[in-house]
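Each structure below is given as structure tokens.
We did not get these values from a lab; they are worked out from the coordinates using the rules stated. Not measured: the values here are computed from a predicted model. Cβ atoms are built from the backbone, for glycine too; each structure is taken alone.
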Structure 1
């Protein structure tokens, strides 16, 4: 990677206008893994101006032409997949096998799905004898993404924005930006027209704020915390631009009494702790019928204690550290609050694992004796910490699941699939998983309530970047 301290603007690698730099720290070694530049508002202005110029032609290209460029990105990216995985491993601590098979590979899937969606999508449809409806690209899209799935989150926006005919200004997270620089190198080599894709690194307060408020940006798509999402929406309000947000979550996993608890609890723990617990739609509240509660705690403890944590560069490692010292301290404070509020530590607890001396590793932690009023049951922890809550009736389980400001996902496990499906309409969330932890690739992704607005993936994701125009003839 030769361009980490440059920005990619108007089809070229350019020197940032400011002199400030941001160190990217490897969370496993606590050593600097790389350096990127801190952008300024003026850097964003240059990128937006380039994107606006490019939109005049890119926005009128035929879908087949855009698909050709998307395929070129896939080809160039695939050739560097091992390098991308190693970079994600170093910048945010994802275990190398997981980084390659899930984190890095997810971009390819996102681009392929965007291509498939565009190929079958009708951009022009007759409504009546005199009315035709056209779907046209909205314009310049500002993309602001989080660090926990650094390229998957970018790809879920970028692939569909480009497919729609939008031009883009991207600000990846300053915590894990190195993989985004690699992607920009791939895009440059793929030959996208100048200004179609632009990358400006930096923090949210400066670069994110300017993108959100910029009158030349037609929409902002943001993934991150609810707190930051509120600030972005306020900054965007004066220019009345479209704001699409994928924010926090506190998803419930309802295990009904007839479920195979050994299997369901183990699967729920592993899904909650995947990516070191740093996934917004992870099932981070497990709800178990009181008659099977002690049994579930035993299974949860056994599963948590079986997870192989350690050096992310080791192919055998299943769990790495959390992303930063600040995140480590936040997770510790949440564990401490659980203890202080009366929850029982079933396994794990405060501090690093005893056999780890360096790195921001969190002990995989299971809490019992939890009620839904506790902080660990209400706030997003973003670490390998799982509270398990007892319920007495199915109605109570649904009420607990819905008793949250979030609404990103919910999960239901049962031996009776139809019974579980009957709960789906009662759960206030953008997704409901029935007897599975895996999403169908084209399923819309997004939330209710403070988990955001809008949807990503498939046809729903493409439409976020399109405007609707009625053409009426006399």
Structure 2
């Protein structure tokens, strides 16, 4: 029985602390707010109970007192509870109130600090909160209270006359009042000021203006919550140090349709370039109900001249059958091994197998040409094992057969359609903000179009379609769609 009050950070999933990640991975229950990046929930156990309590300004799915009671109840069921809150729980996150409630109920707890948006948003906008030439202190202020109310906790005169950097959170609604109070208290109207919208997320925007002009600049640029307000001389460094907003794909919403097991490399690369990645896996990869044919082939690997892997999934599931048979990489000794593509080659290297052949062109013709060269121009009678998806195109085995090879095509796994995040994709499409949809195979095209019809995509020509190679592009064309982006080399890095 224990509750962890976890800071989720401001939105960039890479800013989650290692301790918070480890707690999420061990928790029985995760009770979470509206997060800037819900991919953090992917760190939770598959069997963990996820409970959304939806706290955003002015809209609480569950009142605070009920959240407190829920934390106590789940903990007293003997469970480890992760209470996941955006930013830091103890900086305007009401974490202190939750800790007091747990203490009163006799429930042990820990607070795991997170990176607050009050620090991260300015930093990602190139604004250091302290700088020896400009400011040696920082004041963090809630902008949520009515600045005109009697007995305001804010000492506007002290704030206006200090040399401290001022950071207001939850203050966009009251921005004109905040600025007026600072000016009335004697702050220089030309004091540099900034707004940072959705800091440390792919949708970040920032602007700077003299303090007196900030409300008008905010209206003209349509700035709303969530945004932080920064006031002080350090804002003058924004234009020079604003590194995050220089990322080439910042603000671009890009759909990744690969299966969840395959998506991390593509999604991570796009995220690093600033994109908002919508992971919409259209296929789910599953083991087969039975493996009699593949297990029989594993038992007689010495009969094969070549073992050909066309995907990382083929490697992974073949190795599972090796292990089930009590074998390891040494069982491949009699065979030569081919890998179609560098990612597949890397998967083999990770298992101690250096491929004998990786074709320069990752299409059937290129594979056959390369194998012919390796075998002195003669494939006739060569027996080959091709473990792959239960349903896949037959181009490669057909071409090998034409060259005289004896090919055993055996299923190692199956792919089934997955629902993905259809709602998020449709929302971006309808608002005209979906920049691109990426396709890594023909099956992802077919399954995505079963979720989002081709006619719907044609209504939004501003959305680009990216295909990893010519076969995938051809599948798009069969549905009346054009691949706007296609790399010369048919790999994920080239696609990125």
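Ranked by percent of Cα pairs over 29 Å apart, structures 1, 2 are led by 2, which has the greatest value.
For which of 1, 2 does relative contact order in percent (Cα under 8 Å, 6 or more apart), calculated from the coordinates, equal 18? The structure behind it is 1. Figure out for me which of the structures 1, 2 the number 21.0 belongs to, where mean count of other Cβ atoms within 10 Å over residues 102-109 was derived from the coordinates. The read-out was computed on structure 1.
Identify the structure, out of 1, 2, from whose coordinates distance in nm of label points 7 Å out along Cα→Cβ at positions 142 and 342 was calculated to give 5.2. Matching structure: 2. Kindly point out which one of 1, 2 the value 0.30 was derived from, the read-out being FRET efficiency 1/(1 + (r/R0)^6) of positions 94 and 254 (r between Cβ atoms, R0 = 25 Å, to 0.05). Among 1, 2, the structure yielding 0.30 for FRET efficiency 1/(1 + (r/R0)^6) of positions 94 and 254 (r between Cβ atoms, R0 = 25 Å, to 0.05) is 1. Ranked by FRET efficiency 1/(1 + (r/R0)^6) of positions 62 and 118 (r between Cβ atoms, R0 = 30 Å, to 0.05), structures 1, 2 are topped by 1, which has the highest value.
When distance in nm of label points 7 Å out along Cα→Cβ at positions 182 and 454 is calculated for each of the structures 1, 2, which structure yields the highest value? Between 1, 2, the highest calculated value is found for 2. Set 1, 2, criterion distance in nm of label points 7 Å out along Cα→Cβ at positions 206 and 246: the highest-scoring structure is 1. Here helix-only ellipticity at 222 nm (-39500 (n - 2.57) for each DSSP H run of 4 or more, over all residues; to 500) was derived from just one of the structures 1, 2, and that gives -11500; the source is 1.
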